[in-house]
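Rule-based calculations on the coordinates, nothing more; no lab input. Quantities reported herein were computed from a predicted structural model and do not represent experimental measurements. Cβ atoms are built from the backbone, for glycine too; each structure is taken alone.
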Structure P
Amino acid sequence: MDPPALVEVVDVEGFSKAYGKTSAADGIRLHVRRGELFGLIGSDGAGKSSLIKAIAGVQTFDAGTVKVLGVSLDSEAACEKIKDRIGLMPQGLGQNLYGELSVEENIDFFARLRLVDERVLAERKAALLAMTRLTRFRDRPMKNLSGGMKQKLGLVCTLMHEPELIILDEPTTGVDPVSRRDFWTILSKLVQDQGITALISTAYMDEASRFHRVALMHEGRILATGEPDALHEQLPQGRLSPGAPLEEVFVALIGKDSVLPATTSAAAPPKEATGTKAIEANDLTCDFGDFRAVDHANFSVAPGEIFGLLGANGAGKTTVIKMLTGILRPTSGTGYVAGVNMRSASQGIKERIGYMSQAFSLYTDLSVVENIRLYAGIYGLDRKQAAARMEWVMEMAGLGGNRDTPAASLPMGLRQRLALGCALLHRPQVLFLDEPTSGVDPIGRRRFWNILFDLARQDGVAILITTHHMSEAEYCDRLALMHGGRMIADAAPAELKHETEAQAGVLLEISARPLQRALSLLNEAGYAGASLHGKYIHVFSRNPGEDSGRIRALLAALDEHPAIEAQPLSIEDVFVHRITRLEKDGNGTRPEEAA
């Protein structure tokens, strides 16, 4: 029960923040209740970090009021009053940690920094290490941990002084799906068992279901606040039906016409001619000293096919691309592009390849036109060709009114489409895209994907793309799931889901109260794979009819009417199942978690 003296832990009214002439947040109103798992959801530049830093008392603001735990943050002295009652985990893997210190040394450092009594330190540390499954890694240097383990250690350090409010800035960006799921399970348990309030930002719309309530942010404004599955109710009646994807709600809230998803607007990929392969990887392997970044990768991509590489930071995706584009020499194995071995490829074949790196490959101090002219020169286009292709890029990317705008000043979506246009100036046969939609809002991502489908279907361009967005996997003709440098699956999205259902069963979504107790009962009854998703529990069932009855009987003492419904699988469900099954069989131990 909420204490009567304070219901709202965070109370923000009219919050505004600008950096020079650039407005980061304008007139924001936000209220977070005690014991809530609250999400700020938006793309890069939406204003999430500016708001979070102000709430944490580490950044000033220009207008409005920010009250945290009953204290108005109107001075440096006021901010100091709440520091011992909050925990802040900044954006970036392990950004609040020390690489040379071990897991335990990091924890001890933060505990003593927060003046945690030595008598309770050992007990609290043991409990948090056990909860995060980091106990057996307590002597490992932080720099040698995986992204997911770094984030769990960061959470432990943030929690050592038992804060009332924890503030986490994009804690799951770049983290593998299994660790992401672990992370959310830990947070849900903390909120449920200890009454902690958690304010968390994320760029992943598919994480909305993890929260009690969310605020959708766009261009420094909050578009809507409420329970994730009820946000459609804030639209005009009949605009969207219950259960509509959150991206559709987002698009409608900003007043844009829905950009038709590529999966429904695109024709089937062209049939591969016998023996035709635009990209081919044969046992591609890359070692950096004793570390194996890519371990015998095998796949091929046909002309006109969109092939997706999915995996967390460090999975090996970028290394695969660098080997296939000739930037990095493989330790062993071969990579062919357009039938040519990239170990010995001449400049001629490289000119038939387009590559868009994670950094967008743009010169940010140059204007749109100057960037295009620069790349036209690099690719050897004559003046007439350059002029024609420039007009094509301007039209394709929707850049007509921004010819003289510096690339650094473009919105993320436009900047990304300019980078794509520069990679396509020379009409390549094969296109490599490394996380091109990272930080881009849903409309920008959909427009980008529709361009890719035109390139593949109309021009026959073979496309290899990496992404952290599991929802984008649905747009690919075929997927390879990468984990720890290895490819653990390679098939069409529908085929991967079908295989997972055949192995694991139907995914059941359960609504019952109290949630944490219901989860414990399910685990005790043998449903070991049950996991929390916001206010629901997800569990696989090979016999949904029988299991639904058994679960209802099991939970009857808690909730007379638990709701149980079958749900379609997501690619994240597929990924998590594949990894956990490999680990259970002893064949998929994550290298970073090896003893």
Structure Q
Amino acid sequence: MISTLLVANRGEIACRIVRTCRELGIRTVAVHSDADAGALHARVADTAVRLPGAAPAETYLRGDLIVKAALAAGADAVHPGYGFLSENPGFARAVRDAGLTWIGPPPEAIEAMASKTRAKELMGIAPLDAAEVTEADLPVLVKAAAGGGGRGMRIVRRLEELSAALEGARAEAASAFGDGEVFVEPYLEHGRHVEVQILADTHGTVWPLGTRDCSLQRRHQKVIEEAPAPGLSEGLTEDLYALAVQAACAVAYVGAGTVEFLVADGRAHFLEMNTRLQVEHPVTEELFGLDLVAEQLRVAEGHALPKNPPRARGHAIEARLYAEDPARDWAPQTGTLHRLAVSAGVRLDTGYTDGDTIGVHYDPMLAKVVAHAPTRAEALRRLAGALERAELHGPVTNRDLLVRSLRHEEFAAGRMDTGFYDRRLTELTEPAPDPLAPLAAALAAAHGRSRFGGWRNLPSQPQVRRYELAGEEHEVRYRHTREGLTADGVRVVHAGARVVVLEVDGVQRRFEVSVYGDQVHVNTTRLAALPRFPDPAAQLAPGSLVAPMPGTVVRIAEGLEEGVPVAAGQPLIWLEAMKMQHQISAPVAGTLSALPVSAGQQVEPGTLLAVVEELSS
């Protein structure tokens, strides 16, 4: 029996595993980098061990340090979570060799499926030879052989882009997984990403636990997942189950795993097998009433699964909340998460709590919000409503995108595919600011003055406050009067420091206002308070390219120096942030007049990277 378990991971999944262990009476050990010393997962575990020496982004890849930590803390088992070393057969062997119980499949099964190229060969599928790709093969997908999460992946639509895609994918894969091997496969433009959860014991039983649809993706990383996958025929579902069980049996699989497919034209195309727990496992748990982490632990202890799995009930859907700006090429965001709260009736899996800092070293996922209901339509409505009402105070998030996606007619009808955001991103990120939010913010800020002498007996000029909302400046005017605060066009029913009630055309609306320095949140609208008199010195020269996020300059285009001509759209600089590479390109054709950064340099948001002087017409 397992008594003490070390979680070889961080963030949300580490907190998730700790929660189940507490319910089962198992003590837990967390590991953390220096950057994660105060992280939630290190605080909720019974014991925490610092992993010394390595850079934050590499710490959780040090299997030797993790095994040493497990032995020092008296653990008798290790759960790898997902990502990092979860699909590393060498780490699984090291855990077993140390006399610890490995919560996962045998190292041989991981090894057989760890490389996507070898997995395809095992399933009788040959990848394309990169050197032999022709125009007729396009579009193709360059993909990392190891790892997942959208890292090390590039779509190639023109043959001349293939070389750069291979180079970029190799670099990203090596950074994220320690393995730069990539391969090429056909890219199906309008396929659906469908997967099958499996659970297998050591006694020969394999459960196919339903299907999941994970088609809504950005940068090949899943954003919204649901179970069961809608609209599949009974025959196709049975085919998917059979192929998933075939993959598991081919490698004598044990534990929880996922077999992924691309479904197009009524056919299933095998993608890969993930030999670990998936990020989206909660939708399967909600659908079947299971705790997959608890089942993993029981299987690792040698218990047999019942012959038949439980019956599915209703529909479950999950949305991943990211600290990122979808309208700015999904740029990750950092800073203090002042408030994270969702309404009752949905499940919240997170690795953050109020006041935590979202750093630059790891994936920007804040939380997973999961809704379960008797029907898909009810689950969609419940999840969209919970996200819309959630309190998310801090950096920009993808919340509005998620709500609009869940309510989009194409998604609601189950007609989505992996190209959904390629087609719909512009409309889904179109700003729709609440026009009354700046006024509510200004009235809340003015509350103190109205109580302590803001009113004057003689008529005077209105008070003015300025806010930035959705990239635009809004100027708000209001007055202190004998009756209190007033503004043109509305009736101020109540104006307090935290709550403002306004009436327009007989309809009253309530606004909850939270202020964190210059950052103001009015209900779900995020504002920035601007100074009364802007600083003219803060303006950047035309053509300035600034860092959209904190990160590292990992590469500068060959031959790029001040004075050289550049073409519109030409890649100039590559930034790496949160294990992803972001390309900075010339906005116009012109001359590079400034290049103040160099490879290896750390930059903060707003750091000047380059200046391109546009060619005069």
Entry that produces 25.8 once Kirkwood radius over Cα pairs in Å is calculated, selected from P, Q: P
Distance in nm of label points 7 Å out along Cα→Cβ at positions 146 and 442 - structure with the largest value, from P, Q: Q
Which entry (P, Q) yields the derived value 9 for relative contact order in percent (Cα under 8 Å, 6 or more apart): Q
Structure (P, Q) behind the derived value -10000 of helix-only ellipticity at 222 nm (-39500 (n - 2.57) for each DSSP H run of 4 or more, over all residues; to 500): P
Given 165 for volume of the Cα convex hull per residue in Å³, for residues 346-521 alone, calculated: source structure among P, Q: Q
Highest-scoring label, criterion being mean count of other Cβ atoms within 10 Å over residues 42-49, among P, Q: P
